[in-house]
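Below you'll find a set of structures to go through.
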Structure I
Amino acid sequence: MTYLTLDVDVTDRVATIWLNRPDVRNALNETVIAELDDALKRLGERDDVRVIVLAGRGKAFSAGADLQWMQRMATYSASENEADAMRLATMLRTLNDCPKPTVARVHGAAFAGGMGLVAACDIVVVATTVEFCLSEVRIGLVPATISPYILQKLGAAAARRYMLTAERISAAEAHRSGWVHEVCAPEDIDASIGKFTTALLAGGPAALAQSKALIGAVENQPIDGALIARTAKLIANVRASAEGREGVDAFLHKRTAGWVSQSFAGEAR
């Protein structure tokens with residue numbers, strides 16, 4: 001895969017997608033959006049990829065929308081603007097629904113759409129110097145396409161504050177609020193990412209994908225007969241699957257499951 005705005009590296013079953021526009025702090029435009037959507041779909045289908053890390057080259061993760069892109073959008077018709085917005089919304093859904101676990105590697109700034117990318121990832125690791133900001137209202141806009149993921153991560157109370165005030169959010173505050181999973185010194189961020197990818201690689205590939213889907217299906221649903229039956233059917237099917245049988249057999253016989261690479265087996269146990 002060769003892209004104009006991304007670098008993609010696959011090493012030891014971990015794919016890293018680097019936003020590669022450091023001169024504009026990895027600002028999003030139509031090319032970045034299209035390429036991210038394509039890369040996520042392709043990597044999500046690859047058997048040799050088990051985890052996807054989303055990162056940014058240069059001084060920032062992503063500063064949000066590209067100014068030149070915004071200027072072009074100002075000249076679009078209503079239908080053109082809607083189609084453009086749908087491309088961003090679709091890419092964010094592709095990221096959120098990716099069957100592979102996703103880890104955001106965040107440094108510098110993650111503003112507006114950049115914060116939306118972070119919110120759509122499963123696990124978020126940030127440097128102590130990171131600042132987040134939902135800055136849209138400051139320029140008369142609305143964080144519309146990113147709002148489902150922002151609400152999912154921050155919750156309604158925090159979203160009311162930060163979507164309306166456009167305050168900057170420190171790494172410490174984001175961690176205290178629970179939607180950033182780990183904060184570390186900038187020089188330690190890759191070691192922290194490695195800790196999470198090692199843990200993720202120890203899980204069964206199908207089990208990870210099904211667990212991600214399960215969260216979306218169960219979240220905010222009433223605990224009624226239908227939900228109980230649905231979850232019972234899921235675990236019954238998984239127990240009978242080849243991966244489920246292999247995992248249980250490996251556990252009972254104190255051996256490493258077949259999906260765990262030997263280079264990771266010692267750390268995974």
Structure II
Amino acid sequence: MDAALEDVEFLALSANRVAVLRSLAEGPRSRSALADETGASQATLGRILADFEERSWVRRTDDGYEATATGELVADAFSDLLEALELERDLRDIVAYLPTEELGFDLARLTDATITVPTETRPSAPVRRLLDLERAADEVRAFSHAFNEGTLSLLAERAAAGEVRFRGVFSPEAVDALTSDDALRRDLLTLVDADSAAVRVRPAGVPVAGTVADGRVHLLVRDDSGVLRAAIDTDDAAVREWAEDAFERYWTEATPLDRGDVVSPE
């Protein structure tokens with residue numbers, strides 16, 4: 001273990017070492033090509049390549065250097081570690097709010113996800129990201145404990161115009177919140193009346209806020225007080241499979257919402 005940690009430290013202490021090993025793991029390179037790709041000086045390259053040869057991570061060729069099988073193994077493993085740490089830094093401030101017990105996929109599947117957080121100048125950035133996806137999609141499936149005004153208005157307008165196929169399953173609380181407001185109730189009625197839309201209510205509620213817009217999955221992340229903390233979206237196949245399965249499960253456990261259910265409170 002100690003020797004392995006020493007090798008990890010050896011690589012981690014130099015961005016040039018990581019860059020050179022990654023480059024050679026992709027294929028043979030000449031010294032000049034390595035210098036161009038990594039920006040390292042010839043003197044630095046000489047030291048790095050000598051250290052790598054000593055560890056049997058690279059070997060000389062007629063035209064330069066190439067990674068050995070163990071060098072490729074180390075490069076791949078170190079790249080995976082860096083990706084995991086980069087993802088952890090992205091999720092660090094929001095992981096406490098993720099409904100991880102509901103997410104039936106490895107968080108590593110979010111490595112290439114787009115994470116959008118509110119800022120002082122763009123406090124609604126996570127919702128705007130969702131609206132952009134819904135505006136461009138031909139099919140939208142949503143499952144959520146909430147239904148924000150922007151999404152409702154956009155989907156009602158697009159569904160009424162026959163521009164989108166929409167199915168949504170929501171918690172009773174989400175529907176109650178919409179029917180208690182005149183403007184939101186009108187948009188909900190428009191959505192319910194649209195031939196290309198269907199809305200259902202799951203009595204047991206919906207524990208996660210997810211949307212599948214065509215093939216892309218979008219998750220809204222809120223804290224315990226309902227404050228929006230982030231949006232995560234990805235087209236990863238495993239995440240999409242989870243989202244589609246979750247939607248279908250919630251959908252089959254829900255009851256259709258019709259016009260008679262969308263009434264003004266007494």
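Odds and ends about this structure:
- Entry that produces 3.1 once distance in nm of label points 7 Å out along Cα→Cβ at positions 149 and 253 is calculated, selected from I, II: II
- Computed 1.8 for distance in nm of label points 7 Å out along Cα→Cβ at positions 21 and 189 - originating structure among I, II: I
- For 23.8 (mean count of other Cβ atoms within 10 Å over residues 117-124, calculated) the corresponding structure among I, II: I
- In this comparison of I, II, the computed figure 3.2 for distance in nm of label points 7 Å out along Cα→Cβ at positions 37 and 109 is attributed to II.
- Structure from which 4.6 was derived, distance in nm of label points 7 Å out along Cα→Cβ at positions 5 and 229, options I, II: I
- Label whose coordinates, when distance in nm of label points 7 Å out along Cα→Cβ at positions 13 and 157 is calculated, return 4.0 (choices I, II): I
- Origin of the value -0.78, -0.91, -1.28, where log10 I(q)/I(0) by the Debye sum over Cα atoms at q = 0.12, 0.13, 0.16 Å⁻¹ was derived from one of I, II: I
- Look at FRET efficiency 1/(1 + (r/R0)^6) of positions 85 and 173 (r between Cβ atoms, R0 = 30 Å, to 0.05) for each of I, II: the largest one is in I.
Taken together, the values in this text are just the output of simple stated rules run on the coordinates, not laboratory data. Model, not experiment: these values are computed from the prediction. Cβ atoms are built from the backbone, for glycine too; each structure is taken alone.
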